[in-house]
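Rule-based calculations on the coordinates, nothing more; no lab input. Note that this is a predicted model, so its numbers are computed, not measured. Cβ atoms are built from the backbone, for glycine too; each structure is taken alone.
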Structure I
Amino acid sequence: MAFDGVTIAAVVKECRELLTGSRIYKIAQPETDELQLTLKTKSGQYHLLLSASASLPLIYLTGKTKQSPMTAPNFCMLLRKHIQNGRIVDISQPGLERIVQLDIEHLNELGDLCRKKLIVEVMGKHSNIIFCNEEDRIIDSIKHISGMVSSVREVLPGKPYFIPKPDSKEDPVSFMGGSQSEEERKNKFSTLVFQKPMPLYKAIYTSFTGFSPILAQELCFRSGLDPDRSALSYLQEELSVSADVSAGPDVPSPENTAISLLCNEFTFLMRQVIAGDFSPAIVYEGKAPAEFAAVPLRLYGASSSRAFSSISALLETYYAEKNALTRIRQRSADLRKIVQTILERTVKKYDLQLQQIKDTEKREKYRLYGELLHTYGYEAVPGAKSLEALNYYTNETVKIPLDPTLTASENAKKYFDRYGKMKRTYETLSELIVEVKEEIDHLESIAASLDIAEQESDLVEIKEELIAAGYVRRKGGARKEKITSKPFHYISSDGFHMYVGKNNFQNDELTFKFAVGNDWWFHAKKQPGSHVIVRTNGEEMPDSTFEEAAKLAAYYSKGRGQEKVEVDYVEKKHVKKPNGAKPGFVVYYTNYSMVIDSDISGIEQVTAR
């Protein structure tokens, strides 16, 4: 989700309510492009994080402090000199720009009251933190932008500060202001948005500042319009209908046209923003945060969402969860590469063995040729290239190719030798193919475990499994790492406890050490995935718990994201582990099955046991 103007508006509202009149107690610069202000108010102490990172620009209140370098950077020292112990008198946002301005009063060296401005521009790679005087003259900035870098605006000490205004975009706050009528606003909206030959949602966010693509799509969804359809085509359709005098009662009423519907939704949203009526929430896809917004995102329908009373709490949670997922992906990259390399090599070996065993399918034909030559060889003419003989198994005539340089008995021996070689190859390959297929299944299950790993402790146990299987060597002198990872723990809507193994070691532990005979066991059919155990405590399980456990098995498998996943389930007492089987591998001969989706939203998760 883009850090758009509407999100900035929610941040500004929260900061204005909490921080107006606060005193700047500490100023720190933990990163080269980041500031943290510690602010004291009558109600307590707050930490305001300001980041001008090109990849992740942010501004929000946080309860955490970051460690600062031993020597403060020059920009930080400058701010301490000017505004340390200063008072924040106002926090504002120009229009719906992605800009936050902090107006600060402080005493100069002579004891006179002065005012400065700390301006945070949250604009992707163009993000910056700029310190200005009362006349909007730049004192310094966290990033210096010369004329060689930008021809639009220089950000250097002594230069005037101004906001670059794109000619093609309208400020939505100004658009909502003034004494214009609803009809005038609609006509202006139509001119701005519906005369563009581009997808409707793109026409919206390229017409107004502060709107991100996802917010534009949300407006289209609320209006019941196709976001990918050309905006101009909607206008042309309305004009053609209006010009069709024969349309009669089928002509849409002015209130139901695409322009009216979208303009009404836009107006409703902007009135909420201007009034500060925000409802921050994070939308989740499964367990991963997908999007966030300061207003409800109806676009995602039934997807689970988590509401927040504070936009700062939302931003801190969203980016912490996103960073955790990214960090785990990075930390698991080496293990993924190892597993993928071995898996590709093993699959090639398996395909080659299947081709070789297919080549042995002729072995019975060669055995038959040998037998028939022993029986009817006396009929073979010396130097003949073939012999027709009766197959006494089927009463059919068989034509046997012969080597004319060999006798009938020598040809028979040649066929028996070929049969024997193919038989030995078949027997050997039959055993090897089973072993190699088991190895592929094992590797795919490890890859699935890496996909669901959420913490570094989960990776430790997966690495131990790779070491135990001989895929990875333990470094010389290194000790076995302590295992602290625990299975996922959920509670069904009927109060039954459900446990999900994060890897093959945990699958074995859950199934054969934790579960008892009458507990229920679930697993995605013929797919690598987790074992799911439902503790019954001798009680009969309702259908809803069966479905929720099956959804967990589908979600924590290779079938995650599919609408239909077949899941096997059976009482634990019917699940067996063959001697010498690889971790996580089990067999069962009587089971039930159901087809279900892999959406686990709404299933309550608790701390792992």
Structure II
Amino acid sequence: MVERVAELLEVTYRSADLGNVEDVLTEAIYILLSLNTRERVYQQVFRGLRKTYPCWAEVLAAPERELQALLRPAGLQEQRARKIKQLLARVLEDNLQREVGPAMGADLTLDYLRDLSESDAASFLLSLPGIGPKSANCILSYSLNHPRFAVDTHVERIFRRLGLVSPRRSPNSKVNHTEFESLVPPRLRKQLHINLIHHGRAVCQNRAAQCSSCVLVSFCDEGLKRSAALASKAPVTIDLFAGAGGLGSGFREAGFRIALAVERDRNAAQTYRANNPGVPVLEADVASLTADGLKKQFPGIRSVDVVLAGPPCQGYSWAGKRRPHDSKNRLFEQVVRLAEELQSQLIVMENVPGLRRVNGVGFSDAILRCLRRSYDAEGYELRACEFGVPQERRRIFFLGRLRGRGPVPVPPLATHLPFGTPETGLPETPSLEARLAGELELGPGEDAEWRVLPSGLDLLNASTMRHGKAVIEKIAGIEPGKGPISYRRLERDVARTLVAGHRALPVHPWLDRSISVREAARIQAFPDSYVFCGPRAEQPLQVANAVPPPLARAVARELRLLLAGTTEPIGRRPAGRRRDTAGSDVTPPA
């Protein structure tokens, strides 16, 4: 759990600077000032102290009343002034013994601790007045770069709420710093400490925890209970085979509350958590779940309005091996079973058109038969380019309503004008060129997992593949729309369905490299703020497998109208278009 927590907090806060410094003695004074004081206040006092007394020897020599006056905004000025004086006096004594600092005509210093072992440096720091285990670990971590984990009130509170450590036996019992540190891998200790402080200040507060905005809620029983107690009255959905969250994002944008997402893949689950704060994500096999078990584990599930699902499509996809007897092809049965157990009013299943026929075996009729045990259901084919997504991506949506609850759901009508379609008054879908031009035009091999551009845009997941010279020459000779699946060059207007062949994405329309994950996300119409977690090699599949959020949002808005008792569809059908049923014999496109 700790590694997942660290990853989520890092993509949320990016180890933002807390004002700590490299100079060892300066960091020690900074830590003393920060104790039991708000960040803005102690940083202001620290700046005032340094401006008035540029050297620490001057602070030691200053009248105590003057020092107290400077420290007054932080409170406890008499106590702080005394501790600072005592610490500096001890440092002066040690400096003179070692013949450094004032003994050499320089300022007081603790830089010689860099030459000591970690244990010797820790022992010395703990011998200084006012420096306890937490302060010593901060100095060891921030100034001396030792892999120590400092436990302050924020770290302790969050770890206890997550159940990583037991509650204190009594309010006055001491924190076992070794217990906390042993839970965190050395490479994560400094980063995690910084981000836990940010999270404790912004979200996981002592008396006013913002659990509905917490990326860690999946791991926090207290957070799950608080979120359930404060849940809105919006229609409730659970998202099965949730992936990176494209389908769920569209439903959230349309005003649904996602009470739970289920995604077995670790990296996709992390992506869902990072972009959907407050939504619990369960890493589990859908076949192992029951309605009763979910309701006990997740208090936010009372009644469910919509079950969403995008079961794995590898067995159906034209880009896959198309094995009709692949066990994954029958996972739709688990979706229907769980929806029936939950008595969900509506059910939405999304998949590729290739499921109509898989080497002579048809699955669309099987899915509809399974749905129609309890639901009035139909299947419809939708094109992403009719909903503002610059991609000729066709997907079948199976939409069902619990039998006897009202009319069968209908698909949304187009919201945008696809390329090459007669004018209908709809806005035109933006081209790939419009989506990819400008700040995303990076060269091969550039690292841009997180980069702040001069325009102020946070560029996320924009790292480009490091192609060799031979590969670049090969790519340069590929014309738009041509090339093998691993190096197919996109055209400038609209893309085919994005496929992450060999975990690499298609070739850029005009640059001689594969597109980045961020460029793929723009083609899928994810917002630029949407971050993808996990190793770079795992991110392309998350993007390519996702439902474009605008397409999901259009379906969700239609269902909200249905739940509200309104049947007037949103949008207008473009001229010459029809809605295809999944059970028809329409030949799937190449």
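Can you say which of I, II returns 30.8 when Kirkwood radius over Cα pairs in Å is computed?
Corresponding structure: I.
As an exercise: helix-only ellipticity at 222 nm (-39500 (n - 2.57) for each DSSP H run of 4 or more, over all residues; to 500), calculated from one structure in I, II, equals -10500. Which structure is it? This figure was derived from II. When percent of Cα pairs over 20 Å apart, for residues 311-454 alone is calculated for each of structures I, II, structure I gives the greatest result. Among candidates I, II, the computation of distance in nm of label points 7 Å out along Cα→Cβ at positions 295 and 423 that gave 8.0 used structure I. With respect to relative contact order in percent (Cα under 8 Å, 6 or more apart), the largest value across structures I, II is given by II.
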